[in-house]
Structure P
Amino acid sequence: MLKNAFSLEGKTALITGAASGLGYAMAECMVASGAKVIIADLNGPLAQQAAENLGPQATYSQFNVSETAKTQAWVNGLLEQVGQIDILVNNAGNHCKKPIEEMSVEDFESVLDVHVVAAFALTKALVPHMKRHGNASVLFTASMTSFLGQPYVAGYAAAKSAYLGLIRALTTELAGAGIRVNGIAPGWIDTPMLRKAIEGDDERRNKILGRTPMKKFGKPEDIGWAATYLASEAAAFISGQVLVVDGGALIGF
């Protein structure tokens, strides 16, 4: 009889930016699938509340991923606490929406630091541990802006596009050690941030839905289950891929 390959029983996941939003949805779905989860976030009280909401399978750690000089020590401390980390989700991020004339170099660098440099540093810190026990999974939260042009988000688009290169490079480098590397690219997901962005703007809402063949917004758990799948044995032969979860928007007319 086949075992349930979608189960994450016996696995421990470290998810950054997991106190709220899509990161929390990923944590929630992984806990539901049997994993233990470390909620990592810059906002300590919110991370603590998130872990309490998820129950005994969840713990939390307050950390600023952009402080990369401290990343290795932080990871070492987590490993002392939990023993093993099987799944890493590089989800923490920030945003800057400005025309290029108004976006400073510091603005641009800040977005890349949190997304790209921090994710590289955290992955680098965990790889030796993951190599020792194998059968590990690294995920990156990409975006539709990894594939489509959008004005006023040059830093964000550059950062999310950089994930595509990281995923491909690390896949070829780490596959032999039993480490799979993949990404998830969310479309328009019904989050408080999206609701705020389109509040009172029916034209924008209709434009988004008009370009989405399924004619609806996604739910946070749509992203959570996608991440859970990619982290599970059900995706054991999948690496180097970015799973677009967007209701068909990327190919919509």
Structure Q
Amino acid sequence: MLGPDDPPPATTLNPDAGGPLLLVCDHASRAIPRSLGDLGLPEEQLCRHIAYDIGAAEVTRRLAARFGATAVLSGFSRLVIDPNRALEDPTAIPVVSDDVVIPGNRALDAEAQAQRVEALFKPYHAAVAAAVVAIRSRGQVPVLVSVHSFTPAMRGVARPWHIGVLWDNDPRLPVPLIGALKADGRWCVGDNQPYSGRGTLGGTVETHATPAGYPNVLLEVRQDLIATPEGADLWAQVIGDALEPLLSLPSLTAIHHYPRA
């Protein structure tokens, strides 16, 4: 499926970093393998949030640079296959996204789906797993931070949050992070808003952190705030300033399995 001119399915920054922080960006890219053309979509649709998380890669790269941390970024559009979904989830290869029909995803047979899994989905998750193994090999407990972005409005309903902190059953990182972001005083901070991390199964955090008992959090930054380099600079600083003192918390150095509610 992938040709010599296609980007790799995953890019790992700072693979030899010495700390426990691991950043992941599941929807970093809007790239589509050349063999799939444009999935039948016009360019203006491929520039929208349905194709990738606008600004998330830029924030992730800046955080990786600030902390000297390992970061894994996807190299393909979520429209081809979404690495933040379980493979059995019907939205893993979406036929419709935000009311937009994806012609190139309609009536895919099992072989076509398997090609995307083997060429893109599995290599991305293998890169995340390798980063986790590298941290564990140093005797450290990985601290996984997943970076996403969300639209300012969905189906005509405004979303007031500047940033959302999503989490399930492990409070070690998200609860103090919410407190730190709120203490800043400038931001509307969502606690499991605009989406909820409760009871979600099959995503990157749930695959690589939750079952192993590693501290984790998923961040959603509003896209209009990080659509420019200046916005990405600001929000990498905001997140970094809130996150930095928390990384020394003793609770983050332990493996702990929290019961699901």
Structure R
Amino acid sequence: MSKTIGIMGCGWLGLPLAKALLSHGYIIKGTTTSKEKLGILKSEGIRPFRISLSENSIYGPISDFLMSVHTLIVNVPPRLRSGNAENYVDKMQLLFDEIRKSKVHHIVFVSSTSVYGDLEGDVDESTPPIPKTESGKQLLASEEIARKSALDTTIIRFGGLIGPDRHPVTMLSGRKGLSNGNAPVNLIHLDDCIQIIVALLKNNWWNETFNAVYPYHPSKKKYYTLQAKKRGLSPPDYSADSNQKGKKIHSRKLIRVKNYDFNTTIL
């Protein structure tokens, strides 16, 4: 069986994931939208391709990228917050049309717990998603495109991502009157994101949907106050009248069914 893995999107998660998979003996082909980043990928031992998606077309050598790829990791998040009105679902449909023409056998689709929307209480993989944001709605629709691709497809719904140079507290610091201070956090460290994907590939966890959230859920107020103090930042201020319970997202399938042990604390 081919050990060539394609990573569509070698950014904050994709690049360190590619490095980890190289260390496990896989051949890695990776994409970037940046001409400047091609050299970085090549220097790490990744076979680089400059490819970008739009609603109407795919720019770059997509057929060459997919050639000889046995497993494709689709790690292309929606970019709707930046004011870009392009339709993410249309982009994914174009991509999967190309994938079906190739000899790719397996798909890992990187999604988000945002598909659960404003649900309250305990949430696990059996909970029907009810997305509220546009990005959440488009991610859920894109999950369905991936599932209907007739390939062995696994969906990973990551919680809020933290890691080197990335933590929500840096944007929350000093802000006043924030809501939902009593709601639990649902976060995951980059290291666990990578180890979960490695475990998935090594153990053939196909045709599954996993939540991937570190199993510790303090309130936002407690957690971000502590994290701000650890970094010497002004803690965020939460409104006292916040009575929204929020949702606690459980990674039950990973922990109970697959016996995955989370490695890196969010503290």
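If semi-axes √(5λ) of the Cα gyration tensor in Å, for residues 95-206 alone is computed to be 31, 17, 11, which of P, Q, R is the source? This value belongs to structure P. I have 2.3 for distance in nm of label points 7 Å out along Cα→Cβ at positions 87 and 175, calculated from one of the structures P, Q, R. Which structure is it? Source structure: P.
Every read-out reported here was derived from the displayed coordinates using simple, explicitly stated rules and does not represent laboratory data. Remember, predicted model here, so these are calculated numbers, not experimental data. Cβ atoms are built from the backbone, for glycine too; each structure is taken alone.
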